[in-house]
Structure P
Amino acid sequence: MKIVVGGQIDKENVNNLLKKYIPESEIIIKSDIDAAMDVKAGNADYYFGACNTGGGGALAMAIAIIGADKCATLAMPGNILDEEKIKEEVNSGKIAFGFTPQAAEQVIKTVAEYIK
């Protein structure tokens, strides 16, 4: 499995958390545009990105390039989707995930359970 890290902030932390919870995956940090293009072209399976709102800078390019139907904001300030909602997003075919840095570990740990 190949994962790209896009978004606007905290890319190293997202990368480290992905390595922790999905150690068998190949993870590459890229600009948000390049990361989204890799997913669109089939060169990566999943996109993870963080920003202060969870959906703006984290997912803007992914939404524009991959399509809103493939993207999900999993955490916003003061609101983290529960495990069941995250599972629904993954099972519905979402492949690009946005969240706040504060929620990164909880979100990545949960998503990892459903994409392995």
Structure Q
Amino acid sequence: MDTCIIIDLLKGKPKIKEVIETEIKLRNCVINDIVIMELLQGARNKSDLRFIQSQLNKFQALEINQMIMNLSKDIICEFTLSHNAKIQDAIIASFCIIYDVKLFTYNLKDFEYIHGIKFYWS
């Protein structure tokens, strides 16, 4: 799951909540340390930070390994000039490719040029 989806889920947005509860199931949602750090970085105050930390255990966090980092470097090398590829997006995309999971995101434009990635919504 991309950070934008988790943010909306934590905010209680009905559409996202319904999709996750009825179609995807929360137990099938995986995240990584990049998504966790983006969520934590978005905290506006200590209360936000505590809330985010308390919600993270609802998600299965998978490891970012060396294969993911190597693929991320390849994506940055190939797409930094043509598509302004961002490090965090390259890592999230590589994570999805290596673990063979679909990416659930609103931000298709940040990922659609990357070969091998599959989307939940496309």
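Things to note:
- Here mean count of other Cβ atoms within 10 Å over residues 12-19 is compared for structures P, Q. The highest value is that of P.
- At a computed 2.9 (distance in nm of label points 7 Å out along Cα→Cβ at positions 60 and 76), which of P, Q: Q
- Structure responsible for -11500, with helix-only ellipticity at 222 nm (-39500 (n - 2.57) for each DSSP H run of 4 or more, over all residues; to 500) calculated and labels P, Q on offer: P
- Entry that produces 17, 56, 27, 0 once P(r) over Cα pairs in 10 Å bins from 0, in percent is calculated, selected from P, Q: P
- Each of structures P, Q was scored by distance in nm of label points 7 Å out along Cα→Cβ at positions 36 and 52; the highest score is held by P.
- Which of P, Q leads on distance in nm of label points 7 Å out along Cα→Cβ at positions 4 and 20, largest value: P
Read-outs: derived from the displayed coordinates by stated rules, not from any lab. The structure presented is a predicted model; accordingly, all values stated were derived computationally and were not measured. Cβ atoms are built from the backbone, for glycine too; each structure is taken alone.
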